[in-house]
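Before anything else, here is the set of structures, which you'll find just below.
Each reported figure results from applying straightforward, stated rules to the coordinates on display, with no laboratory input. Note that this is a predicted model, so its numbers are computed, not measured. Cβ atoms are built from the backbone, for glycine too; each structure is taken alone.
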Structure 1
Amino acid sequence: MAWMLLDVALNPNPSALPGGSVIQQLANGIGGWALILALIGLIVGAATWALGAHSQNYQQSYLGRRAVLAAGAAALIIGAAPAIINFFFHLGLGV
């Protein structure tokens, strides 16, 4: 019976505290800026890749290709971040 009194519960609710909506807007804004930076990285990487390929510069081509892949991976992670966080949170609830 004593162990039942020690149980705790967690129900995340950003609006439960003052400023919760501001934090949500801040997270949305940071996510938007991060996607814009990923887009810029993709454009610069693609241009570097193209210039390196056309000038027969293997190193420049490789760096551009790596930048394109990194920008794509960043956009993928930014887009999947809420689902990843929710997955692990719900996985933790099942423990």
Structure 2
Amino acid sequence: MTDLDRATLLDGLLRYVREELATGVPSDRIDVDSRLLELGVLDSVRTARLLAHIRTTYGVRVPPVHMTGEHFRTLETITDLILLLRSQTASL
């Protein structure tokens, strides 16, 4: 696993959500602090696609216990979750 800084991770997630999830929400309305569930950016299918992206791109599996509205509220909270899970994996 390579080192990944927070800004790079956040930028990559923002780009993925804007360009790949086809949410119907104008991309200029989606930023790192946007409430993804409230805007309708994430639903069950898009969340599954995002989880697959996180797994393949960042090498992190999100356990079911972390699949909560709190962790997926914004791209900031998703970034925090990925960094937390990566640090836990690295310390094993």
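See the values below:
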quantity: Entry that produces 11.9 once mean count of other Cβ atoms within 10 Å over residues 54-61 is calculated, selected from 1, 2; calculated: 1
quantity: Volume of the Cα convex hull per residue in Å³ derived as 88 - corresponding label from 1, 2; calculated: 2
quantity: Highest-scoring label, criterion being distance in nm of label points 7 Å out along Cα→Cβ at positions 14 and 46, among 1, 2; calculated: 1
quantity: helix-only ellipticity at 222 nm (-39500 (n - 2.57) for each DSSP H run of 4 or more, over all residues; to 500) derived as -28000 - corresponding label from 1, 2; calculated: 1
quantity: Origin of the derived value 21.7, 69 (Rg and Dmax of the Cα atoms in Å, for residues 6-61 alone; candidates 1, 2); calculated: 1
quantity: Structure with the greatest value (metric mean count of other Cβ atoms within 10 Å over residues 30-37, set 1, 2); calculated: 2
quantity: Read-out relative contact order in percent (Cα under 8 Å, 6 or more apart), computed value 21, structure in 1, 2; calculated: 1
